Each structure stands twice: as structure tokens, then as C-alpha cells.
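**Q** There are structures below to look over.
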Structure P
Amino acid sequence: MENRVKHLRKVLNLSQKDFGDVLGLRPNTISSIETGKNTLTEQNIKMICGAFQINENWLRNGTGEMYRKPPEIDELTRVVNEIVKSEDVFAKRFLIAYWNLSKENRTVISDFIDKLANNK
């Protein structure tokens with residue numbers, strides 16, 4: 001896990017001091033974690049994952065993507081995959097047509113959808 005902490009810090013282009021400042025830890029504590037002298041506490045793991053949007057499985061085990069996907073991205077991916085696999089021709093046409101609209105026209109459609117959703 002210490003290698004992943006150091007890798008993350010390097011990817012973020014942060015010094016041990018700057019990385020520690022975000023987490024409320026001293027630079028020598030970060031150094032001790034990165035060299036394996038100290039292990040990460042549960043609280044440290046939660047703080048790193050929360051502060052930098054890191055996937056906890058990646059930090060703990062090295063599995064999965066380094067960064068967490070925002071929940072709305074997961075939902076969007078799920079819905080788009082369902083539409084692609086479905087036989088709903090209208091939904092496919094609608095998505096393509098919407099994406100090809102000008103920004104102004106997308107705003108009109110977006111406002112309309114918001115009004116529909118609020119009048120369930």
C-alpha cells in the first residue's frame with residue numbers, strides 16, 4: 001500500500017508536506033508511510049480516499065481504477081449500456097439527435113425534461 005501512496009502523491013504532483021497538509025499529517029509521517037515504517041490507519045485510508053476521490057480497493061489492494069467514478073457517471077454508463085442493448089429505436093435516435101443539437105437547443109430540451117420530471 002505504501003507504494004500506492006507514493007505513486008498517488010507523485011501523480012498529484014504534491015510534495016510530502018503538501019500531501020500531508022491536505023490530510024492533516026506531518027511530512028515525516030508521510031515519509032514513514034511511503035517507506036513502510038508506518039502503516040496507514042483506517043482513518044488515513046478514509047481521508048486519502050475522500051480528499052483525492054481515490055478508489056479504496058485500489059489504495060488497499062491495487063485493484064480497480066485509481067480514481068472513483070462519481071455516482072452520476074456510473075448511472076449514466078448503466079443507462080447508456082441498457083439503451084444500446086435494447087431494441088428501443090426511439091431512445092437511440094433521441095440520444096443521437098440531442099447530442100447533435102446546438103448548445104442553446106440542448107438547454108431548451110434540458111429545461112423541458114426538468115419540467116416533466118418535476119411533474120411526475
Structure Q
Amino acid sequence: GLHWQSSQVEQLMRMVGGHPYLVRVALYYLAQQQLSLEKLLSTAPTEAGIYGDHLRRHLWTLQQHPKLAAAFAKVVIAKEPVELESVLAFKLHSMGLVQLRGNKVMPSFELYRQYFGTRFINE
């Protein structure tokens with residue numbers, strides 16, 4: 001089994017929050033000893049990481065909806081929560097990409113900030 005320090009749990013939670021699917025995938029790979037936590041965290045926000053398919057699916061959806069992609073780009077690039085048009089905020093929230101902070105939004109997880117941040121900066 002896994003014998004973790006609380007700092008290791010905190011590192012994983014910083015990356016994926018409490019998202020059940022993302023945590024389960026990480027624990028599966030870690031329990032199978034296919035990856036170290038350090039390797040998992042360093043590759044997580046990349047195409048080659050264990051979340052590649054999950055991230056590409058969201059990227060594809062955003063690419064089909066340019067206004068939504070532009071709104072999410074503002075969110076992942078910003079250092080603070082961002083105010084968006086309420087319909088866009090609602091759609092991004094229902095996709096699980098953002099969490100609400102009053103009338104503002106921020107990325108749900110560091111995973112999304114890192115992955116989409118590099119995608120939107122490079123486009």
C-alpha cells in the first residue's frame with residue numbers, strides 16, 4: 001500500500017483538489033508503482049501525463065466554443081479570481097473547470113491552471 005507523509009497528500013491535493021476521478025487515477029498509478037509522486041506531479045499537466053486524455057477532452061470542447069475558450073484563458077492566466085459574463089461562468093463551472101468565488105471564478109485545480117495556461121499562452 002501507500003505510506004505517505006501528509007506533505008505528499010497535500011502536494012497531490014494542490015494539483016487535483018478532491019476531484020474523485022483525478023484522485024483515483026493518481027492513486028491507481030501510484031499503488032501500481034508505475035510512477036513516483038514526483039514524476040506524476042511533474043508530468044500531470046502535460047499531454048504525456050496520466051491526465052492527458054482528460055485534459056485533451058476539455059481542450060477539444062473549449063476549441064469548439066471560442067467564446068468559452070477566451071473566457072477560460074482569462075481565468076487561467078490571472079493570478080486572482082476573475083469576473084466573467086454569468087453565462088460563461090456557469091458553463092465553465094458546469095464543466096468542472098472553474099470554482100465560484102462570489103461573482104468571480106478561478107480554475108478548479110492547479111492541474112487546469114498549468115495545462116491550459118501553457119496552451120493559451122502559446123496560441
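Only the coordinates and a few stated rules stand behind these numbers; no lab work does. From a predicted model like this one, the values you see are computed outputs, not experimental measurements. Cβ atoms are built from the backbone, for glycine too; each structure is taken alone.
**Q** With helix-only ellipticity at 222 nm (-39500 (n - 2.57) for each DSSP H run of 4 or more, over all residues; to 500) coming out at -22000, pick the structure among P, Q it was computed from.
**A** The correct label is P.
**Q** Can you spot which of P, Q the value 10.2 was calculated from, given it is mean count of other Cβ atoms within 10 Å over residues 81-88?
**A** This value belongs to structure P.
**Q** Now a separate question. Where is mean count of other Cβ atoms within 10 Å over residues 9-16 largest, in which of P, Q?
**A** Q
**Q** Work out which structure the value 15 belongs to, where relative contact order in percent (Cα under 8 Å, 6 or more apart) was derived from one of P, Q.
**A** P
**Q** OK, next. To which of P, Q does the computed value 15.1 (Kirkwood radius over Cα pairs in Å) belong?
**A** Label of the source structure: Q.
**Q** Computing FRET efficiency 1/(1 + (r/R0)^6) of positions 49 and 105 (r between Cβ atoms, R0 = 30 Å, to 0.05) for each of P, Q, which one ends up highest?
**A** Q
**Q** Starting from the value 2.1: which structure in P, Q was distance in nm of label points 7 Å out along Cα→Cβ at positions 73 and 89 calculated from?
**A** Derived from the structure labelled Q.
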